[in-house]
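For reference, the structures are reproduced in the following blocks.
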Structure P
Amino acid sequence: MSFDILLKGGVLPDGSSADVAVKDGRISAIAPGIEAEAGETIVITGNLVSPPFVDPHFHMDATLSYGQPRINGSGTLLEGIGLWGELKPLLTHEAVKQRALAYCDWAASMGLLAIRTHVDICDDRLLAVEALLEVKQEISHYIDLQLVAFPQDGLYRSPTARQNTIRALDLGVDVVGGIPHFERTMADGRASVTELCQIAAQRGLMVDMHCDESDDPLSRHIEQLAFETQRLGLHGRVAGSHLTSMHSMDNYYVSKLLPLMAEAEVAAIPNPLINITLQGRHDSYPKRRGMTRVPEMLAHGIRVGFGQDCVLDPWYSLGTADMLDVAFMGLHVAQMTSPDDMRRCYEMVTTQSAGIMGLTDYGLEVGKRADLVVLDAGNPIEAIRLRATRLLVMARGRVIAQRAASPMRLNIPGREADIDRRFLVPDPR
């Protein structure tokens with residue numbers, strides 16, 4: 001048998017060594033020592049072969065708009081929302097599309113091949129929705145893009161948000177979103193969760209809500225989201241994003257809440273870079289870190305995926321589309337430093353997030369679509385530590401990005417050497 005591409009000598013995330021053979025856009029074989037003809041053989045000895053990175057929470061309509069029309073001086077969530085409100089009337093279809101495509105170029109080069117983006121539907125023009133639907137089509141041969149209908153200004157607080165949500169879903173937006181904590185009252189927030197989940201149930205869609213993105217320990221819309229998931233039979237199709245209020249909640253209440261989330265199979269999507277930046281802004285000292293309770297969720301069997309959220313936009317002035325940056329920050333903020341926990345953080349930017357997005361043709365398995373990334377690292381922990389260079393990115397069986405590993409040369413007299421930062425930590429298993 002002959003293959004289109006044969007990757008020789010890679011290391012899989014579980015630590016085993018294997019070659020990976022690709023034919024007709026699919027993974028045809030994964031085994032050590034594959035001997036077969038191939039249109040192209042690429043030697044990757046000792047380098048990590050990983051499923052592609054996945055970002056389950058992003059805002060592509062705002063990305064790369066940093067500084068327009070001004071900079072977020074306070075660095076707060078609310079000023080960012082206000083600044084986005086100033087920018088929205090200035091948006092053009094072409095500008096939104098070109099920024100999104102530029103970001104997708106970054107993403108592809110970093111091995112980020114699946115993104116769920118929230119798109120604001122509170123602009124009656126639905127300009128960003130239409131632009132991102134075009135982007136979704138244009139990049140479909142190398143990136144899976146899911147769109148979430150997101151009423152940024154509140155389903156009830158914004159007078160046309162409800163009808164615009166329906167319009168966006170009719171145009172082909174994939175997921176129902178919401179922002180209950182931004183409604184005028186807690187009661188309106190609860191009602192918005194109920195109505196949006198009913199819309200999703202009627203249409204057979206997934207739900208992903210910005211939920212309790214606040215330092216207020218009494219912001220508890222995740223409870224309503226778990227209840228509606230259970231009531232409507234949406235198990236496994238619902239995610240709560242951010243959930244930062246849980247950082248400040250009473251421990252007794254959380255001991256009730258987490259089992260409810262687990263029972264309803266509601267996933268959680270914290271966004272470490274943004275949560276650590278935006279939350280706790282009203283604190284003096286001690287300052288809250290603001291990220292939700294990731295280790296406790298994992299202990300309850302709740303699926304957790306880390307999101308990037310923002311890159312160079314009204315809320316965040318940094319970012320490079322590197323999900324290893326996200327895992328690195330998440331590991332630190334959640335204090336997940338054991339070897340098992342660090343591997344879990346890697347899974348939260350790959351396989352776990354793919355599960356949250358419902359990606360069925362994803363993974364390093366024979367028969368799956370040949371989407372993968374080769375990293376200049378020997379295992380997932382080292383990849384996070386180094387924020388490892390992507391040596392090769394493959395999408396749909398085609399190499400779309402590639403670079404050579406080139407060590408830095410140290411030229412201090414008496415200390416000339418090639419510097420290799422790789423240092424495999426012994427695996428205790």
Structure Q
Amino acid sequence: MKVSFFGAAGEVTGSCHLVEAAGKRILFDCGMIQGGREEAKRNSERFAFDIRRIDNRVLSHAHIDHVGRLPLLRKRGYHGDIHTQFATKSLSKIMLEDSARLAAQDVSYENRRRERRGLKALEPLYDEDDVREVLHQLRGHSYDEWFEIEDNIKVRLRDAGHIIGASIVELHAVENGVTKKLVFSGDIGPKGTPIIRDPSIVTDADLVMLESTYGDRLHRARADTIKELGEIFEAVHKTGGMVLIPAFSVGRTQEILYWFAQNFKEWGLDRMKIAIDSPMADKVTQLYDDHQDLFDEEAKKVWKQRLKPFSLPNLRFIQSVEDSQAMNNVKGEQIIIAGSGMCNGGRIRHHLKHHLWRESTHVIFPGFQAYGTLGRELVDGAKTVNILGERVRVAAHLHTVGGLSAHADQAGLMEWYGNFGPPAGLAGPR
């Protein structure tokens with residue numbers, strides 16, 4: 001058995017790993033490389049492996065840094081099966097369709113600039129037709145059931161506790177009459193995350209491929225974060241105004257709604273207008289609702305109550321651009337949750353442009369802000385920022401809250417890995 005890493009090795013995006021076992025070549029994930037302009041260019045480069053020799057594919061989950069280059073792989077010649085969990089199959093459709101739409105928009109904008117300079121037009125990495133084609137290759141499976149993908153190779157998917165449908169991959173390969181077991185962690189979630197279950201415990205393997213996104217740090221306790229959110233809303237009610245929350249559509253938005261429902265009256269949210277300004281987040285939230293069978297026991301109890309997180313009485317899901325723009329003229333206290341989570345795109349930028357200069361505005365950052373993003377500029381204390389071609393003064397109250405990560409931290413990763421007995425070796429793709 002041989003493992004080669006072609007992404008997320010020494011970096012945290014572009015998950016792509018090749019396993020050679022029992023005479024076959026199995027590719028785990030094929031994610032987008034994310035970051036600045038130079039990182040984005042790498043996505044269009046030739047794959048560092050022979051696509052024609054790939055026998056099968058397994059997908060751990062639907063975050064774009066794990067699924068984002070699947071249509072490109074199809075476009076360049078891989079037409080075989082892609083095995084994944086049922087919810088990940090559904091979520092991949094949402095993620096890839098959105099990715100193709102954004103790619104088309106970006107290329108259209110860039111080509112207008114190139115045309116003025118007499119340069120050749122560019123093509124997007126892939127388009128909606130490529131997405132439709134690759135979606136036909138996805139094969140959905142339930143958690144905890146073994147299935148054969150090749151002669152002498154079988155796979156089982158376990159709940160990774162990261163986002164809905166995220167999987168730990170167990171692979172058994174029989175070579176020369178000897179069975180070897182490889183475990184690919186995918187992205188491991190922290191214990192105690194609301195809605196989804198804790199990561200499954202795996203106890204035996206010959207080799208473990210373990211992610212280490214937060215392998216060098218510890219997260220703030222979730223309980224402390226919830227307490228801080230309550231204090232922020234207490235301050236909001238004293239001054240009135242707008243609350244802006246940049247949040248990713250998958251996982252983070254749904255968890256925020258969960259905590260809103262749990263603290264609805266205590267935080268005074270019943271007196272505020274709440275909007276999810278993201279068509280994609282609307283689709284993802286509905287998908288979560290459709291997969292309540294994957295919820296943990298506490299969430300199943302919450303969903304039986306009258307006040308359900310995804311259908312709060314004062315919650316609106318905004319679809320049209322016109323309705324999104326109209327929210328900036330609404331009087332009184334309101335909360336707008338919008339993407340992107342790092343403010344480097346999406347509708348949140350328009351809301352920031354309209355409200356960042358107001359002292360009555362509160363901006364809550366519930367996730368990590370990468371270097372080079374607008375979100376990072378703000379949390380680092382910039383006095384003015386450039387938004388959509390305009391320089392905007394920063395007068396709003398900015399709050400950075402930790403503890404809502406969908407990734408296990410160093411302690412969580414070590415606890416999960418500590419369940420393995422000998423002779424589990426360790427290979428770190430990150």
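Derivation of every value follows stated rules applied to the coordinates shown; laboratory data play no part. Not measured: the values here are computed from a predicted model. Cβ atoms are built from the backbone, for glycine too; each structure is taken alone.
Before moving on, here are some points about what is shown:
- Parent structure of the calculated result 2.5, given that distance in nm of label points 7 Å out along Cα→Cβ at positions 42 and 74 is the read-out and P, Q the choices: Q
- Among P, Q, structure where mean count of other Cβ atoms within 10 Å over residues 178-185 as derived comes to 22.0: P
- Given 0.70 for FRET efficiency 1/(1 + (r/R0)^6) of positions 362 and 410 (r between Cβ atoms, R0 = 35 Å, to 0.05), calculated: source structure among P, Q: Q
- Source structure (of P, Q) for P(r) over Cα pairs in 5 Å bins from 0, in percent, for residues 106-185 alone, computed value 3, 12, 13, 13, 11, 11, 9, 7, 8, 7, 5, 2, 0: Q
- Origin of the derived value 2.3 (distance in nm of label points 7 Å out along Cα→Cβ at positions 306 and 330; candidates P, Q): Q
- If mean count of other Cβ atoms within 10 Å over residues 122-129 is computed and equals 19.8, the structure in P, Q: P
- Value 19, calculated as percent of Cα pairs over 30 Å apart, for residues 194-377 alone, assigned to which of P, Q: P
- For 5.6 (distance in nm of label points 7 Å out along Cα→Cβ at positions 34 and 282, calculated) the corresponding structure among P, Q: P
- Structures P, Q, by FRET efficiency 1/(1 + (r/R0)^6) of positions 138 and 162 (r between Cβ atoms, R0 = 30 Å, to 0.05): label with the highest value: Q
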